[in-house]
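Novice: Please go over the structures that come below.
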Structure I
Amino acid sequence: MGKQNKVRVGDVAPDFTLPDQAGRPVRLRDLIGERTVVLYFYPKDQTPGCTLEARAFRDSYEKFTAQGAEVVGVSSDSVRSHRRFATRHQLPFLLLSDRGGVVRERYGVEKTLGLVPGRVSYVIDRSGVIRHVYSSQLLATRHSRAALDVLSRLSGHGAPA
């Protein structure tokens, strides 16, 4: 458990390039600067918890964009799996395919019970600094709420309505 270096609040977010659900390469550094990025790692497409989490981000997507943020989901599923998942649940945000788990490892997202890929969300400001980390395998829908709360505090607008 100790060999991974966890990315923490105050760290610069490690850059990476991964394919999205359309197969296009997406570089984190290209998203940062334009917007705040809510980067969330999740275990697997089409599973109950991950579907609830993705739908929670989808249902709040307009609130994220209104706060100047972009939502980006990452799992080790294939581009094709992401495309099906995004289409089936009308997900308006990017899903990135981290097939070998390299980016997950770079961020230090640990496995639950050593088996299930972790569920961790990061709020990365426009300068590329991690402003918030939220980790909960079981409270899947709380990830989007926690991220929105942080975005409201960062923008000085208090809690979202």
Structure II
Amino acid sequence: MPAQRIIKKYPNRRLYDTESSHYITLAGVRALVMAGIDFKVVDNATEEDLTRSILLQIMLEEEAGGEPLFSAKMLGQMIRFYGGTIQGVFTKYLEDSLDIFAREQKQLQETFGGTPLETLGRMARHNMEMWAEMQQSILRASGFPVGRSDPAEKDPKE
């Protein structure tokens, strides 16, 4: 079995799962995502990587199908980051945030042995600590001073 499942997209816009040797729909690709299966969607003729565009199509369908995950305000804010000098930092921040959230959700499910209120309280405190650490490391990496309450306050080392 290959390490990464290959889905080929044909000119007729159909998707072919090379591992299971049959055509699949966007719902089938969504099922792969939900199952945590690593895959790549490639154009059959050019071998161009189309994974992101397929994932965006799935997200668009999900957003149109019910309670949206992204508000218009949030989408506007995200669009403003495109092309800016901080785009890479923002991308890393979102990836790290989602990774932390997913890990915490998994841990919450695994440790639900205590009372739900105690577990949620512990998780909330832990989340706040991890968020603060991650934000400080991103700010440090971006060249911003960290640890002072007033950004206008001069660093004594300067």
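No value in this document is a laboratory result; all are computed from the given coordinates. Predicted model, so just to flag it, every value in this text is computed and none were measured. Cβ atoms are built from the backbone, for glycine too; each structure is taken alone.
Novice: Among the shown structures I, II, from which was the value 16.2 of mean count of other Cβ atoms within 10 Å over residues 44-51 calculated?
Specialist: I
Novice: Continuing with the same structure: So FRET efficiency 1/(1 + (r/R0)^6) of positions 28 and 124 (r between Cβ atoms, R0 = 35 Å, to 0.05), computed for just one structure, reads 1.00; which one of I, II is that?
Specialist: The read-out comes from structure I.
Novice: Tell me which structure, out of I, II, gives -0.31, -0.85, -1.11 once log10 I(q)/I(0) by the Debye sum over Cα atoms at q = 0.10, 0.16, 0.18 Å⁻¹ is calculated.
Specialist: I
Novice: Tell me which of I, II gives 3.3 when you compute distance in nm of label points 7 Å out along Cα→Cβ at positions 84 and 132.
Specialist: I
Novice: Given structures I, II, which gives the highest value for relative contact order in percent (Cα under 8 Å, 6 or more apart)?
Specialist: Going through I, II one by one, relative contact order in percent (Cα under 8 Å, 6 or more apart) peaks for structure I.
Novice: Additional query: One of I, II was used to calculate mean count of other Cβ atoms within 10 Å over residues 60-67, giving 16.9; which?
Specialist: I
Novice: One of I, II was used to calculate helix-only ellipticity at 222 nm (-39500 (n - 2.57) for each DSSP H run of 4 or more, over all residues; to 500), giving -9000; which?
Specialist: This value belongs to structure I.
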